[in-house]
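Following this line, the structures themselves.
No lab work stands behind these numbers, since they all come straight from the coordinates. Because the structure is a prediction, the values reported are computed rather than measured.
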Structure P
Amino acid sequence: MSRPAIAASFAPLLLLLAPARLPDPVTAEARDTAQKAIRWLLDAQNGDGSWGDNPGTAGQVGNTAIAVLALLTHGNTTSRGPHCHAVRRGIDWIGKRTRNYGQSSQLDRATLLQSKLGPNADLYLVALLYTQAANLNLEAFEDQRMHDELRAMVRRIASLQKPNGEWETSYEPMLTTIAAWQALKQAHAIGVHTDQASADKVVRYLREDCLEKATGVFRENNWGRAERFVTQAGGIRVLIGESLGKEPDVQRAIAVIDKMHFDQDVGGATGGEEFLGALYATQALLLERDRVYASWYERICKALKKSQNRDGSWVGHHCITGRVFCTACAIMTLLTPDKLLPLVER
């Protein structure tokens, strides 16, 4: 058999053996930007393992949870990675706060995150952290404790869903709802289920009460039905996450965010809400992996680099001003294509 004939005969087999298309990688520039921010985040950790709003401030559950999530996104666990000790200390500090968590427990009180994302913002964030850190612990009993506490948290989060599908009233209702939805969805993925809350209700709320089908714009009553980036980002995060990205109304919503800038809502002044919105938008568009994702990821990386402080951090200029929250969200956004955490999956 001739060499061309042999090659032709193996062509179908080679197609079967060919690896699936890999995700677009994190660019070298984005990785350098994230690395500088990680160094700042490590320096901002308190001696007891916690993080507050800013370096030197008292530890809070919400800020500590999202800081640890950022380090997990970088590839660290409680026992491996260059910053495993920081992860371990952060989770140990949180564990002391969540020990024997019950239905009526409240983790933090009157924090900046709670004032903007609702009185249970810390609960949503720590539950999300536990869904990503479960099964990474050194001892089986630690994993069991984390699962047990997560079950109690899931019951509490589920009980807060309103009949119309959204979550508790807050300054940023859309972001609050998306944070609760993501915590429950990720909990379900590791086997912590609940019948008290409904993803279908969240979808109905977003598509029927918020999404303007003709234009693809998400509008909230709380903000006078204005067109806003953070609202748009939160909306597409859920609908794409619920495998509705190819629906015509969701496609229109994606086209809208493709024309948006993450700092447009307050005239170029970014707060923690915008950084969280950037993270949600990047996660959502990565799932679709089309031309919109490619253009969005390039733009958000450039925007984040441009707005980064010289010390590696980001600061909020309104609302959620804490540097820890803004920096952690930015790190996770930049490193989203690595897909090291399941939270970027559906």
Structure Q
Amino acid sequence: MRALRANLLLLLFSLAFCLVGAELALRLLRLGFNNTPLNPSATRHHQHPTNYTFQAYSLQDEWGGFEIQTDRFGNRSLKGLCEFPAAGPKRHVLMLGDSFVEGFQVSDADSMAGQLQQQLCGAGVAVHNLGVSSYSPVLSEIQLREYQQQHPQGPVLLAGGVVVHVLYDNDLDGDQGYSNQLQPDSNGEMVVSSETQLSPLERLARVSYLARLLRRAQLTVTELGRRREITTAQSPVASSAGDQCPRSAAELEPTRRALRSIRDRVAAAGGRYLISAVPSDPRKAPHLEPCFAQLAQELEVPYVPMAPELLRQPEAFYFTHDMHLNPQGNRYAAGQLLLALPEEVKS
């Protein structure tokens, strides 16, 4: 009996030693794998974990091998792409949007916001990447408000600066859902509170690199099984929405209200507001880009077109399997946005 107990203790000790050793090795190698880490939010439904670092990867092997960090606000950090003098940046460009702005499929330098930051560094302009996966204008409006409230420079961020809002087709449906969940908080501010919580495994993954590795292995096995099920290949080319928005005024109203509110907030703070939209990859789905051009025109907000070139050669700008823009697509989008920025911001 005593020998059995000793063997069990030795087994448990060996197992604990292996687990701790694996965790330490992964941390030393900076292999904290993740894809799109999101936490529930009491005010804007979901958000990135704060001060979080992870190694990006694609289950289809389309990208990976680069590190992504979030800052104390949970936004993607662009640290290292530009050095500002002790006095700080002269102006600010804030980018709103979803996973296309977030850009977790590309490195910091290749992301839309990262490209802008590198181009505007010489002019003393700081670019803030406020993109979060699955955000639509209803949530972006709340995020902009909270970022102003929490950031040390507050409203100064917008004074003389620019807010660039990049939209995507699923924003219209997202706003339909999120607008129905808007409720005032104790201060009377409208918020969208998440009703979910992180699962125990998700909580473990936030602190353990080994848990993230095991999760990646599980997802990889699932993906390999899915690939074996696909025996015929090509996706049909989807039709586009044409030049007219196929959504009714009622369907556009939640997005219209959110965009109008952002426009007014930016104008009141002395900044400028630009709207643009990335269309869906035409090889995978129809796009609703005309709806966003229409909304921008109705709200008298400058609109930056990206669709024609992206739709003309999607194989050059989008990943093959994933729906997002590849590095070349991000560079093209950033170039279009750069051309649209006011000259006083670029000089």
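For the read-out helix-only ellipticity at 222 nm (-39500 (n - 2.57) for each DSSP H run of 4 or more, over all residues; to 500), a value of -13500 was computed from one structure; give its label from P, Q. Checking each candidate, the match is Q.
The greatest value of Rg/Rh (Cα atoms, Kirkwood Rh), for residues 267-306 alone among structures P, Q is that of Q. If Kirkwood radius over Cα pairs in Å, for residues 75-178 alone is calculated from each of P, Q, which structure is the one that comes out at 14.1? Structure Q accounts for this read-out. Out of P, Q, choose the structure whose coordinates give semi-axes √(5λ) of the Cα gyration tensor in Å equal to 31, 26, 22 when calculated. Source structure for this number: P. Consider the structures P, Q: one of them gives 33, 28, 15 for semi-axes √(5λ) of the Cα gyration tensor in Å, for residues 171-322 alone as calculated from the coordinates. Say which. Working through the options, I get structure Q.
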